[in-house]
Each structure stands twice: as C-alpha cells, then as structure tokens.
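Nothing in this text is a laboratory measurement; each read-out follows from the coordinates by a stated rule. These numbers were taken from a predicted model, which means no experiment stands behind them. Cβ atoms are built from the backbone, for glycine too; each structure is taken alone.
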Structure 1
C-alpha cells in the first residue's frame, strides 16, 4: 500500500541542466578554474550537494568549495534558477495522484528558498503537502536524513512511501529510509544508479501505474493489528478533544455575551486541556463505542474474526484507559457487560487495500435527546429545518450544551439515522460540499444559537458549535430526517491501517 510519493526536484520534476551547469561553471570561471569539458561530469553536478561536486571534481579545499558555492548561489538567485523546463506529463501526473488521495512531497538537496521559488514559478507548488529541503547551512544532508525527518514530521510510515528520483542519491536515500524507490531514466542517472531500485521508468506518468498496482495488491491485515488500533483510538478519542471542537469553543469564549456563559466555556476548555495533559477521559461518560470500519475490497483480515478483533480492541482500550464501562447486555434486563462491549459497528466496502477505522464514543445524555421523523415530501425544506430546530429546543440543557448537531436526510429511517452519526464524524470546520446544504448548515446554526439555551443551558448565544448535514437519495413518497445531538465532547479518532 502506498500512501505517499516523494519526488526529487532536479532531473525528476524539472530539467535543470542549464540552470545548474551554467551557474556551476560561472563560479569556477570567476575563481579562474577551467571547467571540465565532459558531459558526463556536467550531468553529475545534478543531484548531490554542490560542495561535494566542487571538491570531488576540482580537488579544491572545503573552504574554497564554500566560496564557489557562494558565487554559484549569487548568479543562481539572480535568475539562473528559472532556466529549467518542466518534464512532460508532470502536472497531469501530480494532479491525478493528488485527486486519488496520495500524499505528495518534494524531497530535494536544493536549498528550500530555491526549491519553493521554482515550484511556485512553474505552478507545481500547490500539488505538494510539504517541500522537504535543507537550509543553506545544511545542504549536505543526505536524502535518507531528509526523508526520515519528513516521515517523523508528517506521521508517515516510510514502508508505505515511494521515493522517485533520477540518481543513486535518491534511490540509496529512499532505501535506507525504508521506502520503495523508482528511478526515472529521463533524468541524469549514472551507470548502476538504479541497480537496487524497485522500479525503473521512462515517463513520470508510469508512477500512476505503480501506485495503482501497489494499492490493489491483496493486503493482509492481522486481527492483532486491528485490536491494537481500536484500543489506541478508544483512548485517544476519550483523552483528546478534536481540534475543530476546541477551536470552536475558543471562538465562542470571545463571542459569548453572558459572563456565566463565558466562564462555563473557559471551564470546558480547561477541562479538555487537563484531560489531554494527564491522559484521562474528558468526560465521566466515556460513551458507547460507535465504530465505522471502511474495508478495502483488496484487504484480507487474518488471524480471527474482524468483529471479535474490534470488540477486543474496545475491551482493551477501555480497561487500559481506566474508562467507565456503560454497556448493558440486554436493553431490559440491564446487566452491565463490564467491558463496554459490544461496540456498535458499521461496515462499508471501499476500493483499495486499506482498512480505515473510526472510533466515536457516544455519551447518552446527548444521545437520549436525538430524534428521527418521517416527514412528508410536502413538508419540504422548511419542515426539515423546523424539525431540527425543534429537536434542539426540546433537548434544552439535557445534552450539556454547547452541542454539535449531526443531521441525516434521505434514504430510509435507519439510513437517515446512520447519516446523522456519520455527520458527527466530519469536522465542524468543514462544510457540506453542496452549497445548498452548506447554506442550510449555517442557517440552522444561527437559528439554534438564537434559541438562547446557551452553555450548560444557563442562557447565551452559544447553544451549538456546529451543524453538519449528510444526505442520501430517498423514495418519492418519503422524507426521512434524523437528528443526532452530541454534547461539546464530540469525540472521534481515526486511523488507516
């Protein structure tokens, strides 16, 4: 499985021969040194740190090489850096990779100032999540070091990454860091540079085929890995308030008009910070575990039953996290299971060979205030809005406001309820991609906050932090609407295996 692709810059994304060689030889001539008239040598300047090439090919001392690098950078900065051409198919390949969900990065030995300028000049910068490049003082960092730093900063498993480059420095660096590697023949490779590469390509668009093949191999995931992941997510979801909720609370402290409301919001923020610092549950109601398991169709789970593995993860996470167990084995007999299992698990099959797990602990003070209603199609948009607002109004202070509101519209009764749960797993700092529903989300948030329920139900303008709507096609005779209310501790954590 590939989750990210690292691209070298010179000789991989751009043909930098003229920019580099012209500047390199300019510096030599300024120092009275005759450049070596050999194309193989000239091409070898592309890739490694400049100081290394000056010492290797011209026998200069380190201090002399440093002077040459300064001269190189002077002319390079004045405009030589833009004497490059973007290789064929680069923009389209990057566009397709990004659209498919692959994380893209540049890993280059070129100083970051120059790398950023070139990528922006040729409209490539926007495709990359980060440009991993050294500063002027540490240009001798190896590709291995650069990749390792990038992986640590961006939480990447290098085993799931591909390093693409045109020289041995890219291939060796990628392999040492634990990544797969692809050598591009159209750049400036030396003899034997690609001997250990996993792939050798003639055109950058072949990366699309490599990614597709890697991500559609039948992948095996052990039940043990599932259990450990779910356990980790159960703890993280209960310990750490999601950044979107925390940000909304901080903004609400500024906008809340009443003194008591502001004080309550400050206490909520302080509580979340203490929970994260001490790694304890944000709320005493650590919820019933709602699990969304998105399973790639090319994934094989081995070593047991997936559902058992998930429940074992919940059991393990709640025990290790010293969290309250709130699940009863039977809804009427009411005997506690003692380990917060079973979880409520929703499965969906997706393309690829990944398993994405989302854990959403759901407290029932707010769950009890949720509602489903089968409206008539004639009730229309106004009927939907009125039902949502009325549900929140009836809830009052019971769900521990400020709340977040998940709304599901369409499908059948059960589908609408599921959609409303999924809506809560979407950050409240993102809006529905459909402008119609995005506008409805904003309008509903304003109407709900105008109810005056406020923090803890003691009055104010912060009754809700966000409203998220998810929809699905429905029958011509129906208009199902579900509203799931969640308290300010709207928790969810996710991880892809």
Structure 2
C-alpha cells in the first residue's frame, strides 16, 4: 500500500487504533525521548505517538512530530501493505525462487530483477509536494557561487523560512552533543558510475545551516565521499524526511552496493516512486517527501567532531571527526509532519525495523545457504552483537561453515557473536536458545574465535572498526565432529497425553 505523505501514514495508523495523539506542548529537548522511550518499552512496542505541539526552546513548532510509527510487528506489516511481515517476505522469496541462482552475485542480480518485476524503476517528475515551500540559502561568503537560474523559485516561499534551527529536531539524551536528525534518508551518488545510494546516517545539527554526517567508513556513502575527497570536488548530498514509511525502511535495509534502494521501496509500497530533482544540486528525492534538506560536503575543509550520541548500543558513541554538511536549501510540504525515532537501551523502535529486514532478506541467505531455517537478531544484541541461526544439519562442521559464510555477507561482517542451533529450536525465543547454548556445547570444542571488521559504534573493541568475533556451535554433535558418546533425547511429553490433559483442563 502506497502512502502519499508521512501525514497520510499517520492518519492510517490512527484509523487502525495504532496512534496516540499528545496535544499538550512537549519539549523536543529530552521530553519527547522520555515519553517515547516508555511507550517503546511497553509489551509489543506500544503505540505510535503524534506530538501535535512540539516545542523548540519553549516555542511551539508549526510541524508535528511523529515517532514509533514502525515500532511493532503490526505497524511494520501495515507499512508494507501486508497481513504480516512474514507474508511479505514469503512473496519476495517466491519471486526470487523463480530462477534459482548459481552464485551470490547472481542472487543479487536476481533480487534486482525481482524488485523490478513488481514495479518499474522510479520515474522522474518535474515537481511535487515536497516543493510546496522552497527556501534557498546563499553560499557561505568564502565560497559563494551563483545558483543555477530558477526564476520562479520564490513561489510559495515562507515569510519565515525554516532553517535547521527551527525544525523540531530532537535532542534525545542528556549527554548528546546537540540535536540530531534521527530518521534521515541520505541520498548520495557515486561520482564514477552514477549509482545512487539511499542510506541512513545520523545528522548532528551544528547551527542553522550546517551539520555533521555520521557515515561510518564501511558505509556506501563513505565510499562515495572518499572519491570526492580524492578529487577535491564538492560532494552533493540530499537529506529527505517523511513521505512513504518504506523510504526509511529501505534506507536501512542491507542491500548490496549498487542496488537502488528506491527499487525495494517501490516494490514494498506496490507503486513506482516519483522522484524530483533538487533545487540546488542534481540529486533526486521522492516528490512526496515531507522535508528535503539540500547541500554539500566540501572535501577541502577539515573534518569536525561529531557526537556524543546516545546510540542503539545502549551507550553513548563518543565524539569522532566526520564531514560537515552545508545546507543550501530547505523545502517542505505545506502539511509536513516531522518523522523521528530514538535509539538507546533496547527494546526500541529500531528492533522491529531491523528484524523486519532480516525476515525480508532471509530468502537471500537461504539461496546461498539452503540449510538455514531461520535467523534472529535478538533485541539484547542491538543488531550487530548477536545473531542466532537455525540450520538443518547433515554433515560435520556445518555450523562453522555457516559462521564463516555469514561473516562474509555485507553488514553481517559486524556481528560479534553467532550462535548456530538445530532446525527445531525457535531462534526468536531467547530463553530456548540460551538453554541449547549452555546444554549442547563444550566450550573448547564448540567455539570459534576469529578477527574481522567491527561496527564503528562498538565501544568495546580495542581499536575503532577492528575487533574479534566468536561463534558457538549449539547443534547436536555428530561422530565426525569428534563426539564419541551417544547424544541423549530431549525430554518431551507424549503428544496423546498432552492432548488428553488439555481436554481435561482447558486453558
């Protein structure tokens, strides 16, 4: 189901009883975070929240703030227009299996083809609601350059145009280095191939016209940036917020480098995406976005310290140098809704977003590893710390093969711990997984310690982005794995007795 604005999505949530409006003024400084954090930690993720009168330094913003809109399984499924996330994943898996690939590269190519089968590639239109209100800023005095001719750009301009200083951008946690845009869809382009990337990288506001861009060194946007730094050319960047809820989901999805995230978003929303050219650079953004922040990164200027930031790890990410983004234009819808999220000690909204990605891309993993039954990223693992995978084990050392294979796949390289269990173990039941981890392993025989890239946000590694990894084989052991004893059966009651007792004592 396609949503034509974030406000449209919010209204849909309200009609489904999934939204709570908060009409009294609430500060964007810490207060929204505290309310949202309590809601996200309710059973099942609570409700989405719409703050109708968010305040910035005590002044009510004209833009309401929506948060936790994807923070439950039900809302994730609603955003995809499906009954359940599993049903959407099954449909994509069916498309993928139309022609079984013979290699990982072929699987990725097939994924792109499958996404295009549902809907055509994004189309480019002349204008859209994201340009209801347009305001362009002069370049800094030291680098002022004329903008391309646009004789009608003042049409619809605000008498008091928004800058970063008066958008309802949150300061989430007490030790944060400032306000952060927490649900930004960041568009960059490879200067060599022209390939577009849609990613999500937190944006720290420095002042009304500049921010930091926290793209970690392994991210696609960082690779694009390195090419601009090598040539010294100014790098165009566009940040948009809102529009269809599938935009932020696609921006966080673990798609391979070079595969357009707008294809995935178009597939999931069941409608091709209309893109419009930015006002001050040549990048394209969704015409139905709620806000667009245009600008550039200048490779000739020094990096600037970004952070601290209360992160999804549950700890603050400490300050590190990152590029500075300079704002050249802000455009928005007349009825714009500002989308936000918060991260911190789990469970949070991001758990459902990340877990939905795993469900959606499970068919990709299964194409390369047919023995995989299911994969889970428990909330306590904050995404990259822990992956649990169940397999149909048929030969010795198969669990270790899966560990090495997963560590070699995209963002799975950041995973610190992998636990492999048998097919009959529910990977989404952490208690059941821990039971088998502790009961079915010998620490020396069944563990693997290795090294590799680490998440930049991981505060526990000895060096930034470099760390160790551990795998545990919690499957039943085979004779070929050096196990010379008999493996005992798991205690289970006779099914007939269970059925009889259930009849005698229902409920």
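So helix-only ellipticity at 222 nm (-39500 (n - 2.57) for each DSSP H run of 4 or more, over all residues; to 500), computed for just one structure, reads -13000; which one of 1, 2 is that?
Working: 1: -13000; 2: -8000.
The correct label is 1.
Comparing mean count of other Cβ atoms within 10 Å over residues 14-21 across structures 1, 2, which is largest?
On the way: 1: 20.6; 2: 14.0.
Once mean count of other Cβ atoms within 10 Å over residues 14-21 is tallied for 1, 2, the winner is 1.
Can you spot which of 1, 2 the value 4.2 was calculated from, given it is distance in nm of label points 7 Å out along Cα→Cβ at positions 182 and 366?
Among 1, 2, the structure yielding 4.2 for distance in nm of label points 7 Å out along Cα→Cβ at positions 182 and 366 is 1.
For which of the structures 1, 2 does the calculation of Cα Rg over 2.2 N^0.38 Å return 1.21? Could the numbers behind the result be given before it?
Details: 1: 1.21; 2: 1.03.
Only structure 1 yields this read-out.
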